[in-house]
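Presented below are the structures under discussion, each in the form of C-alpha cells.
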Structure 1
Amino acid sequence: MTDNTDQTTHFGFETVPEGEKAGRVQGVFSSVARKYDVMNDVMSAGIHRVWKNAMMDWLAPRPGQRLLDVAGGTGDISFRFLKRAGRGHATVLDLTEPMLIEGRKRAEAAQLSDSLDWVVGDAMHLPFEDNSFDVYTISFGIRNVTRPEEALAEAYRVLKPGGRLMVLEFSQLPNPLMQAAYDAYSFNVIPRMGKMIVNDSDSYQYLVESIRNFPDQDTFLQMIKTAGFGNAKYRNMTLGVAALHSGWKL
C-alpha cells in the first residue's frame, strides 16, 4: 500500500491531501445520487446510452459470466451486462452507498435482484479474492479514484486468467478547436444544469474539472499495459469526448 501521508492529488482543479479525496468524492455522489441518471441523460443528450451500448457490443457478454462493476453506482452497466448475457451475475461496487440504494430500487423494479450484489467498497482495495471475476468494468468512475494505477492493479488481481477489463471514461478530443467548444459547453452549461435539476452546481463543477485532469487516451492505455494487461487498446467515442479502453489478463 502506498504511504499517502504527505501526498497530494487533484479534486477537480483543487489540490488536496490524498486522504481527503475519497470522502469528498463520496460527498459529491451522495448529493446527486437521487437524480444522477436523469442528469446523465440531460448532460449528454442521451449519448451516454450509445457509449454504454457500444461498450457491451465490444465486450460481448456470455452466459454464466461473473461481472465486477466498479464505481457502478446505480447499476447501469450491470443491467446492460445481464441483459446481453442472458444468464450471469453482477457485483456492483461503489464508494457511495446512496448510489447503491438507488440501484437496488432499479433492480427490484426490473426483477433482477437475484442476479446482483451491491457492495460498498474502494476501487483501490477490493474486498474480493484473487481470480474471482470474468469481467471487470468501470464506467465514468476511474477519474474519481485517488490513485488509478492502484485500481488497475486491483482489477488485474481479481480477474480470472483470460478475464477482461473495460474502462469507459471521458477523454480528450484530438482537435483543439473542437476541444475548446466542448470545454465552453462543459464549464458554462453543465454546472447550471446541475443547479436546475439537482440543486447542486458545485458537484457538477467538480465533475467537469475532473475530466480535464484525467490522462489522455494514449497515456491511460500505457497505464493499463503497465498494470499487466495484454492486447490493450482503445476506441474513441463521439470523436474522443469519451474513450473505451480494453485489456485482457493473459
Structure 2
Amino acid sequence: MIVTTAGRTDEAMIQTAKHIAQDLDCSYIKRDKKSIDILFKEHNQEVLVIGKNRYEWHRMNETEPIFFHPNTAGFRVKRWLQGEIEPFLKATELKEGMSFLDCTLGLASDSIMASLATGEKGKVCGIEGNEVLAYLVKNGLASWDTDYKSLENAMRRIKVIQGKHQEILSNLPDKSIDVVYFDPMFDIEIQASNGIAPLRKIAITDPLNEQTLQEAKRVAKNRVVLKDHWESEKFANFGFTVLKRKSAKFHFGYIDC
C-alpha cells in the first residue's frame, strides 16, 4: 500500500499523510494531481488517500473505496432515542455503566449503539483483525462530526484494538466483561447490505468455533451474543437462545453466563 493526499491538499495534510504512512509502515507518495488509476498503474499497490474530511482506502480492481462512516448507527440511534425497540440492545441487555467487547468491529455500528447505551461510565472496546480497517475506524470514531452530540460522544468513547479476537480473549481475566459480542461476516450474503458490501473482501473470515466460544463464555460476566443470518446453523450448533424477528434477514442469539 502507498499513502497519498487528496487532490486539493495543504502542508498540514501532507504531514498527516506522512505520519500515517509511518504508522502503517507504508510509503508516502506525492499526489502531483495524478488520478487513482494512474497511481495504481505506476505503483501496482493499493492507495490510501488522506483527505480533510475522511480517509479512503482504494483497492485495486474495486470500484468503491472503503472509508469510515457510522453505517446504520445514525438512524438506529435516532429511532432508539425516540423510544423504538433496538433489537441489538434487547439481545445484549446493555445498561448504563456496563462493559462490552465487540470481537468483530467492522465499521463499529453496533459498538456505537453499545457505547450510547452504556454511557459515560460504561466501557466499550472493539477488536478488528484488518490493520488498515482498524486504523480507518479508529480515526473515524475520533473525528466524525454530527449534530447529534450524544452519538458523537458515544463514538469518541470506543476503544479500537487491532488484532485477532481469539488471542485477545484468551488473555482476558475471567468474568471481566459484561457482554462479549460476535458479528461475523455472514456465510450467506444479504444483498441489501450496501453499507458493508465493500468489507466482505477484506473481512477476517475466521469462523466462530467451540474454543473461541468457550473463551468468550469464560470472559463474559452476563452474556455472549451472536448476530448472524436467520438461516445460520451456528445458533443451534453452539446452543444460543435465538430472538427471532419476523421477516428479519438476521437474528440475534445469546448465551447467559
Structure 3
Amino acid sequence: MIISGKTAIVTGGASGLGEAAARRLHGVGANVVIADLNEERGQAVAGELGEGALFVKTDVTSVDDVRELCRVALVSFGNIHILVNNAGIIGAGRTIGRDGPYNIESFRRIIEVNLIGAFNVLSNVAWEMARNEPENGEKGVIINLASAAAFEGQIGQAAYSASKGGIVSMTLPVARDLSRDGIRVVTVAPGIFETPMMAGMSEQGRESLGKQVPFPPRLGAPDEFAHLVQAIAENGYLNGETIRLDGGIRMQPK
C-alpha cells in the first residue's frame, strides 16, 4: 500500500503508541483520524499535526460512537484505508486476593474494552474498507494491538492477558474472513515500551526493566512501534500474523 493520500483511523491515538503511529502515518502523507476518550489531548495532537488530521471522541465499546467515527472519517476524507486498532486499558489483580475472588466486573470491563471494543472497531471499519476501490487487489489493512502479556502473562495479569490473547487468537480467522474483501489483518504484540503508562515508575525502575530485554537492553521507543505500523501497511504480503516487537524479552512471572 502506498500510504500517501490514504486515510488512517488510530484508536487510542491521543497518547503513547497510538499517538506515535498517528504522527508517523501523517508524516508520510496519510490523513489521520485520532479516536480517543481524552478530548483535550486528542484535539491537541490533531492541532499539532494540522491539515489532514482530526480528532473524534470515541468509546470503542459503543457501536454508535464507532459508526459516528467512521461517518466523520468518510465525510472528511472520502475513504478509510488503514486502521490502527490500539485503544485499550490495563488492570491488575490476582485470581484470588486477601479479601476474596477477583472482581468479576473489573475482569469484564477489561475484556469489554480490549477485546470486544477492538472487534467492534475492526468490524465496522472493515465494512467501510470493503467499499474501497482496490489498489493491486488491496482495499485496506487492519493493525491490531496485542501485548507480550498475551504469551507470558505475569502474576496479576489474568484479565489483561486474556483480552490480549483474544486479539492474537482472532487475527487469523478475521484475516480469513476479510480475504475476499481484499483487507489484510496483522497484529503487533509489543513488549515494554516508554509510554505514559511507565511515567509513574522511577528512572531506576525503568532502567531495571530495560535490562531484562536481551537486545537492545532498554525499553522500546514509541516510534519503533510506529515504524512497524508503517512497514505493515506498506508490505502487501503480510497478513494473518502476530508480530512480537519486544527485543526478544520473555516475561517472567513477576
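The figures follow:
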{"quantity": "If mean count of other Cβ atoms within 10 Å over residues 23-30 is computed and equals 13.8, the structure in 1, 2, 3", "calculated": "2"}
{"quantity": "Structure from which 3.1 was derived, distance in nm of label points 7 Å out along Cα→Cβ at positions 55 and 231, options 1, 2, 3", "calculated": "3"}
{"quantity": "Read-out helix-only ellipticity at 222 nm (-39500 (n - 2.57) for each DSSP H run of 4 or more, over all residues; to 500), computed value -9500, structure in 1, 2, 3", "calculated": "2"}
{"quantity": "Which of 1, 2, 3 leads on distance in nm of label points 7 Å out along Cα→Cβ at positions 39 and 151, largest value", "calculated": "3"}
{"quantity": "Which of 1, 2, 3 yields 19.1, 57 [Rg and Dmax of the Cα atoms in Å, calculated]", "calculated": "2"}
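All of the numbers you see were taken from the coordinates with simple rules; none came from a lab. Small disclaimer: the values here were computed from a predicted structure and weren't measured. Cβ atoms are built from the backbone, for glycine too; each structure is taken alone.
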